[in-house]
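Below are structures written as structure tokens.
Values quoted throughout were computed directly from the atomic coordinates according to the rules given, and no laboratory measurement underlies them. These numbers come from a predicted model, not from an experiment. Cβ atoms are built from the backbone, for glycine too; each structure is taken alone.
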Structure 1
Amino acid sequence: MQLDLTFAALSDPTRRAMLAQLARSEATVTELASPHRLSQPTISKHLKVLERAGLVETHRSAQARPRRLRPEALMLIDDWLAPFRQQWEARLDRLEAFVTDPKEPTDVQD
């Protein structure tokens, strides 16, 4: 279920851009709204989706409530992608071996 929430949160380009912005530094709702030309309530709705997915957290400082990225939440996606990455890396390694020395027998079945 958490993986579904994470992928759903990442499906929107505005939310992905907000995450990229938060990867550089924490930001307030006003700062997050600025590059997108969206209202603060709209940005707040996007932030709620990101918070529900565990990708963003609110940090309380003296006057502001800046948001920051929770990079550990992205590890869930990385863990899910790992078997696919390994499979494709193995295939690309075999392709490279074949292109480098096509006379060398390689197992091309998967």
Structure 2
Amino acid sequence: MAEMTEQEEMQVFELITAAGGAKSTFMEALYKAKEGKYDEAEKLFKEADGYFIQGHHAHAAMIEAEGQGVETTVRLVLAHAEDQLMSAELTKTMVEEMIALYKRIDALEEALEQKKQ
């Protein structure tokens, strides 16, 4: 099997780095939301989404090159990179939903407190 070119390696590692940054920053956003720090959570979520988009663009560039007939070398590291990107996408979706739930829980708790008074 042919070796990956330096450009392919760079694209793969860019994808892995971006996906990893996205996942960890999405989780940071979730932890801030859990603490009720929604402004910080929103800022971190947007930052994480930037990482995710960067990874998505790297992945799309590889797919586009292959679609244009450029020979590519598929290695386990590329499969790992794609797995990381998909994991980041799932993390994004789940964190977005969980932040909304934390906001709803906080609003309900506040309403209960006001009702008690």
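Observations on the model:
- The greatest value of mean count of other Cβ atoms within 10 Å over residues 26-33 among structures 1, 2 is that of 2.
- Taking distance in nm of label points 7 Å out along Cα→Cβ at positions 66 and 82 as the criterion, the top structure among 1, 2 is 1, with the largest value.
- Comparison across structures 1, 2 (criterion: relative contact order in percent (Cα under 8 Å, 6 or more apart)) gives the highest value for 2.
- Structures 1, 2 were shown, and helix-only ellipticity at 222 nm (-39500 (n - 2.57) for each DSSP H run of 4 or more, over all residues; to 500) at -31000 was computed from 2.
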